[in-house]
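Next up, some structures in structure tokens.
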Structure 1
Amino acid sequence: MMQETSFIVIRGNSMRLDGGTMFGNAPKALWQKWVRADERGMIDIASNCLLVKTGNYNLLFETGCGAYLSPDMKARFAVQEETHILLKALSEQGLSDSDISHVVLSHLHFDHAGGLLSAWEPDREPALLFPNALFVVGEEHFRRSKSPHPRDRASFIPGLAEKLQATGRLVLKQGGDRLTVGALTIEFFQSQGHTPGMLVSLIQARGGTVIYTGDLIPGLPWVNLPITMGYDRFAEKLVDEKKQILDRAVAEDALLVFPHDPVHVAARVERDPVKKRVMPAKVFETLTMTL
């Protein structure tokens, strides 16, 4: 008999980014119905990290932007907290970074992988945390991170790929690969739309499926099929990939967990019988559940 698995969304460091960029070609008159912007058009961006406990294993999906940035770079990206609050969130679950067995990263942009590093200190390079974890990353995306395109070079953390490789604990995956850990199996769906080689994790537990969407669906408003981000490399491809994941979420009644939504961390979706489109059926502002 498969044992139960716990799923808990914990928060890492948050930022504020331009709402227009976050919603791509959607006009402000539309997206301001979904999120609140300040006078400069900036909106809140959360780091929703998924902690999964199964048997003796503790898996962490994403680490958020962390606190590794220097003060001037924190100001540039409007990082809201001075300390590494993901570590505090782990401690509230009775864990430290050394207790994490796997860190699964959809991709290596700084707002998803920055929490791998210790907080900024003057005259000291941030160190890699999670000393006992396997680091699971998409193989294609890892190669891109070592030689990024000028279009998204600024999104990567210089030297992080080399730090991960030097641990000897780097696990590279491709689309269609699976990883079994304790009572669960993770199936990886490879996405090219946001950044080439990004991995969406379909986590299959005894009681159902949880999908950590990565930036394929960064938050609840992006469940709307045509809504993409200005940061996305290939918007039309992203829409096609999003449809595949949404169709599967409907078919399996899977729970979607979003990396960046400051209000709704997760949702189940259904197909509207009249409009024939996938829409949220039940939303969650917090998540602690067992499957």
Structure 2
Amino acid sequence: MLNHTNNSALKLIVAFGIFTAISCVEAKTEATLPGYDLSKPIKYNMPQRLFEISGIAFVNGDPSKVYAIQDEEGYLFSLGLKDKEAKLSKFAGKGDYEDLSISNNQVIILKSNGELHTMPLSGTNGDEATNVQAFKGLVPKAEYEGLYADEQANTIYVLNKQSKASKDTPIFKLKLAADGVLTPAGESLIAHSDIVKFTGDKKFKFHPSALAKNKATNEWFILSSVNKMIVVTDENFKIKAVYPLKGGYFNQPEGIAFDKDQNLYISNEGGTLQAGNILMFKHLQK
């Protein structure tokens, strides 16, 4: 009887130890995103033309109008979040367009091969965008998905969709002139060793798809559709935390943005049973 009791106790201790070890690993990536409840979005379905919505952007954080692209056609879309139809302005031919940003009256659009287009926002009111400029060869040959424009610094950040294990993720910086001309301005790195600290997997492949800066905290929010997570870093891209995107809300999260009130927006490509959409997560005041 004593041996049975001891064995049972031993099993309980071992089981508890295993549970605790697993919980400690998971806790690294399962904390609640501070300031936001990712389980309670406000969902805005997009028009059919934006079924494959990718990047989203606001002008000066104004959420009354969202600008968006989709990854098959060279059109800039603009609409209110509740609108059933969007206005279109053609800036280029068909292609795999991944992200956009708006800074100082310039719209910047990223193609998956690293090609960039700029155009004055004021020139996108008609069916055809005017004064469009295309830039090739500003970033190394690779696959790209994320773009962000820092208005104060007139700097564009282009995020490499890294696909190799054990490699740092480069972010290339470009200077944006008033006339829309882009020039190289260095690069930053997201350290693979930092990712490993949070995932526990030395062979983890990080596939970022979009990024946005929380201007109130100077933190970067880096979205990964493939990994279904948000990585939060400091202003120098040092990882602070990793948060999983759980539940059925995140079919294929491809775009991320903040408005002037720190509300968080994530765009999703459509799926078999749902339209392309934008999810809004209200900033929770302390």
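Since every read-out is calculated from the coordinates, none of them should be taken as a lab result. Keep in mind that what you see is a predicted model, and the values were worked out from it rather than measured. Cβ atoms are built from the backbone, for glycine too; each structure is taken alone.
Summary table below
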{"item": "Entry that produces 2.5 once distance in nm of label points 7 Å out along Cα→Cβ at positions 92 and 116 is calculated, selected from 1, 2", "result": "1"}
{"item": "For 12.2 (mean count of other Cβ atoms within 10 Å over residues 148-155, calculated) the corresponding structure among 1, 2", "result": "1"}
{"item": "Identity of the structure behind 0.05 (criterion: FRET efficiency 1/(1 + (r/R0)^6) of positions 76 and 180 (r between Cβ atoms, R0 = 25 Å, to 0.05), calculated), options 1, 2", "result": "1"}
{"item": "Structures 1, 2, by distance in nm of label points 7 Å out along Cα→Cβ at positions 52 and 236: label with the highest value", "result": "2"}
{"item": "Among 1, 2, structure where mean projected area of the Cα convex hull in nm² as derived comes to 14.9", "result": "1"}
